[in-house]
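What follows is a set of structures to go through.
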Structure I
Amino acid sequence: MVREGSQTARLLREMYDRLERRFGDLCWWPAETPFEVIVGAILTQNTNWQNVERAVANLRNENLLTEQGLLAVEEGRLAELLRPSGYYRVKAKRLKAFIHFLFGEYRGDLGKMFAEDPRDLRVKLLGVKGIGEETADSILLYAGGMPVFVVDAYTRRILSRHGIVDGDKSYGEIQRLFMDNLPADAPFYNQYHALLVQAGKLFCRKEPLCRDCPLRELEKARSKS
């Protein structure tokens with residue numbers, strides 16, 4: 001049940017509007033194909049996007065940025081190509097685990113995979129070694145275009161600092177905050193998550209830069225209400 005008229009819904013929408021006015025359309029996720037999105041979602045664990053881009057470029061240069069390519073490549077060779085992304089041996093295993101899942105369940109066909117009900121597919125993805133909630137939801141939203149909200153450390157930090165959630169809320173509780181109070185719309189969720197990431201990188205850091213943050217006035221408005 002979407003509670004768009006609730007105070008929480010209004011606050012979340014105002015956050016979105018303020019961030020979009022500052023940052024505009026961010027066109028996230030930067031990738032050429034849904035499969036590349038999936039590869040990036042797995043590689044971005046515990047590293048920054050610039051490192052992921054270098055690893056993805058290595059795969060592209062070797063003509064391995066395809067389902068068949070990653071299925072065929074030897075794991076040791078794959079690990080070397082992923083070296084820029086950090087934890088490259090672990091990430092090679094995780095990519096291989098996903099590829100084996102894709103071919104074992106769907107004969108390597110992403111179209112068949114994304115034809116699944118999002119709830120069922122999410123459960124299956126979480127059963128793949130190395131894929132957690134954030135990665136699974138990134139795959140569903142950004143590669144599959146499914147209306148599933150992605151929660152990351154920036155989301156948690158921003159909401160916590162503005163008193164919208166307690167710091168000990170689970171991933172699922174924060175995700176439901178968005179999905180229960182906002183329309184189930186994949187492009188909207190896509191843009192909202194990208195906006196939160198941008199705000200987190202530029203302003204809501206571990207040492208926050210609150211003075212120029214587009215959400216600073218939101219805090220003032222809340223304090224007056």
Structure II
Amino acid sequence: MSVSCIDHIVVTAPSLEAGALFIKQTLGVDPQTGGEHPRMGTHNLLLRLGDSLFLEVIAVNPQAPAPARRRWFGLDDLAAGSRPALSTWVARTPDIRTTSASSSEPLGDIEPMTRGRLEWLIAIPSDGSVPVDGIGPHLIEWHTDPHPASRLEERGLALIMLEIFHREPARVSRLLESIGFSGPLTVSALAGHTQPYLLAHIDTPQGRRQLSVPS
């Protein structure tokens with residue numbers, strides 16, 4: 001029985017301006033204004049990928065006070081000249097505590113978050129890292145209805161497939177099974193010491209594009 005699915009994919013950037021340019025160059029569209037995350041000192045831009053699926057560009061908010069803890073998605077480790085990249089993804093579940101307890105990998109502490117009127121619970125490691133060697137997922141339980149993606153503008157984008165590349169594919173597959181995951185996702189093996197990474201295949205008005213870590 002499926003209890004989790006892809007909620008959104010996350011592009012981290014040293015600034016929202018850099019992230020917006022990366023998305024424009026890669027997908028051919030401009031992301032939509034999002035909002036601020038007071039507890040994390042971050043802000044974002046958004047793109048709709050479906051009725052309940054979206055892309056998030058996130059960066060440290062230079063106008064916000066620094067949080068008392070490390071920021072999520074590894075943002076505190078980004079250098080000013082870092083290039084934007086598809087850095088993680090978020091899996092939606094109706095019961096985050098049960099799903100987190102069932103996970104074969106530690107996915108982080110469950111914390112309440114807000115952005116404007118939106119409220120949710122999310123599992124994030126206390127050190128701000130991305131779980132499982134940087135390929136996620138983070139778990140989310142929305143306390144908002146309808147899904148935030150349904151409120152975003154339609155830009156003709158759709159996520160077709162998310163690929164995970166990892167040196168231990170069986171470990172990743174066990175994780176996905178343990179959280180009852182179902183969705184357009186594949187897991188492939190990496191050889192040697194190649195860093196694990198994500199690759200998203202997205203349909204755009206200009207044709208199918210790929211979003212990943214810039215080479």
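Laboratory data are not the source of any read-out in this text; all were calculated from the coordinates shown. If you're wondering where the values come from, they're calculated on a predicted model, not measured in any experiment. Cβ atoms are built from the backbone, for glycine too; each structure is taken alone.
Worth pointing out:
- At a computed 2.1 (distance in nm of label points 7 Å out along Cα→Cβ at positions 66 and 82), which of I, II: I
- Source structure (of I, II) for distance in nm of label points 7 Å out along Cα→Cβ at positions 162 and 178, computed value 1.2: I
- Per distance in nm of label points 7 Å out along Cα→Cβ at positions 42 and 146, the highest-valued of structures I, II: II
- Of the structures I, II, the one that -4000 was derived from, the read-out being helix-only ellipticity at 222 nm (-39500 (n - 2.57) for each DSSP H run of 4 or more, over all residues; to 500): II
- With distance in nm of label points 7 Å out along Cα→Cβ at positions 74 and 202 derived as 1.8, matching label from I, II: II
- Computed over structures I, II, mean count of other Cβ atoms within 10 Å over residues 34-41 reaches its largest value in I.
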